Structure 1
Amino acid sequence: MKFTDVTRFEFRRFGDDFSVIRDRFAALGEGEKHPERRETYIVTRLNIDSNVKIRADKLEVKVLRGRLQMLEQWARTLSAEFPVSVKDIENLVIPPLGLDIEIGEGGALTESALMAFISGQPALAVVRVDKKRTLYNLGNCQAEYCKLRIGDDKLDTVSIETADAEAAFAVLNKVGLGDAENQSYAEFLQRRMF
């Protein structure tokens with residue numbers, strides 16, 4: 001991802017069909033298709049201020065730093081390959097999920113051990129999402145059109161990511177999303193699960 005290691009502004013929408021927006025992204029910049037992959041989200045009923053997921057054998061955490069009009073500003077606080085240290089789980093994963101729990105002394109957790117821990121927490125749920133993404137390079141912004149499968153449901157999502165809020169507003173207006181409501185994965189999946 002273009003803006004992986006910086007705090008960035010994000011805008012996202014979920015819906016049944018965003019092919020019109022996809023075509024508008026394509027008119028603004030070249031798209032690159034990515035192979036389908038599965039990502040596992042750890043969703044909390046306690047807040048919508050964290051995005052915790054497992055992708056490509058890594059545990060990733062983003063936290064919401066603020067809002068600017070319709071944009072949300074997210075910062076990555078963890079990207080670690082499994083096994084992940086208990087210290088990182090206790091300090092960088094559990095608090096963003098809204099929990100205050102100690103899980104043990106020292107050592108590290110494998111993905112299956114983390115899933116076993118999550119399954120024992122009534123405030124948490126696990127959601128597996130299959131994604132088929134196309135990313136568009138729009139100068140200071142990266143746009144995404146993605147076909148999603150969650151269980152038996154199929155839907156689309158579109159997003160804009162950038163370190164430059166003004167660039168995001170400009171792209172959103174060009175593609176017809178200037179008045180749309182922003183909905184993060186954290187918010188969308190929380191509503192779906194709880």
Structure 2
Amino acid sequence: MTTVVLSAEAQRALLAWARAALAAHFGGQPLQPAQHHEELRRPAGAFVTLRRRSDHELRGCVGLMDTEGSLAAVVAEAAVAAATRDGRFDFVTAAELPDLRIEISVLGPVSAICSDEVEVGLHGLIVQFAGRRGLLLPQVPVDRGWDSETFLSWTCRKAGLPPDTWRKPDCELLAFTALVFGEDATANDATEAPRHGE
């Protein structure tokens with residue numbers, strides 16, 4: 001399975017671009033075009049997770065997977081969507097922006113996987129069954145201390161399915177890797193360590 005690689009410079013630029021997209025949205029201004037690093041111009045799926053710095057509470061997480069858009073464009077769209085379209089939470093307000101920490105998960109290619117091949121900490125999961133689809137990022141089971149079967153069960157729940165749906169022969173299991181990076185807990189700088197994601 002392909003592992004995503006992105007230079008530290010590109011990671012910092014992408015985090016800054018996500019924050020610029022949020023600032024532009026809440027300022028009622030268009031996002032100004034930028035000359036992006038070559039790595040950010042290639043097509044890729046990504047999720048943006050927003051958490052409060054003060055208590056690490058999740059404030060939104062939205063991503064785009066099946067896209068031909070550039071990584072920069074996907075992250076800008078996902079950042080604004082995480083703040084304004086994640087129906088699980090009250091929408092983010094402009095006053096909250098300084099206290100929000102941005103985390104980005106750049107997704108690798110998706111491929112079929114067997115349940116006994118799922119590795120916690122390596123794979124993100126997608127479960128598809130009966131017209132429903134659930135996705136969890138690779139950092140979620142690590143943060144919550146799940147084993148692989150619990151991870152599979154909660155991905156089913158995310159799809160609105162019974163937790164043992166992954167055991168059905170016609171349930172489709174897909175996996176992907178992700179490069180996860182975010183702003184430092186106290187500043188708007190990239191950090192090497194993966195943190196959270198939903």
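No value in this document is a laboratory result; all are computed from the given coordinates. All figures in this text were calculated on a predicted structure; none of them were measured in a lab. Cβ atoms are built from the backbone, for glycine too; each structure is taken alone.
Here FRET efficiency 1/(1 + (r/R0)^6) of positions 11 and 147 (r between Cβ atoms, R0 = 35 Å, to 0.05) has been calculated and equals 0.70, so which of 1, 2 was it run on?
This value belongs to structure 2.
Please compute relative contact order in percent (Cα under 8 Å, 6 or more apart) for structures 1, 2 and give me the label with the greatest value.
Comparing 1, 2, the top value of relative contact order in percent (Cα under 8 Å, 6 or more apart) belongs to 1.
Out of 1, 2, which has the highest value for mean count of other Cβ atoms within 10 Å over residues 75-82?
2
When helix-only ellipticity at 222 nm (-39500 (n - 2.57) for each DSSP H run of 4 or more, over all residues; to 500) is calculated, the result is -8000; to which of the structures 1, 2 does this value belong?
Values: 1: -5500; 2: -8000.
Among 1, 2, the structure yielding -8000 for helix-only ellipticity at 222 nm (-39500 (n - 2.57) for each DSSP H run of 4 or more, over all residues; to 500) is 2.
Taking distance in nm of label points 7 Å out along Cα→Cβ at positions 51 and 179 as the quantity of interest, name the structure among 1, 2 where it is greatest.
1
Using Cα Rg over 2.2 N^0.38 Å, for residues 91-170 alone, single out the structure from 1, 2 with the greatest value.
Values: 1: 1.54; 2: 1.28.
Checked 1, 2; max of Cα Rg over 2.2 N^0.38 Å, for residues 91-170 alone sits with 1.
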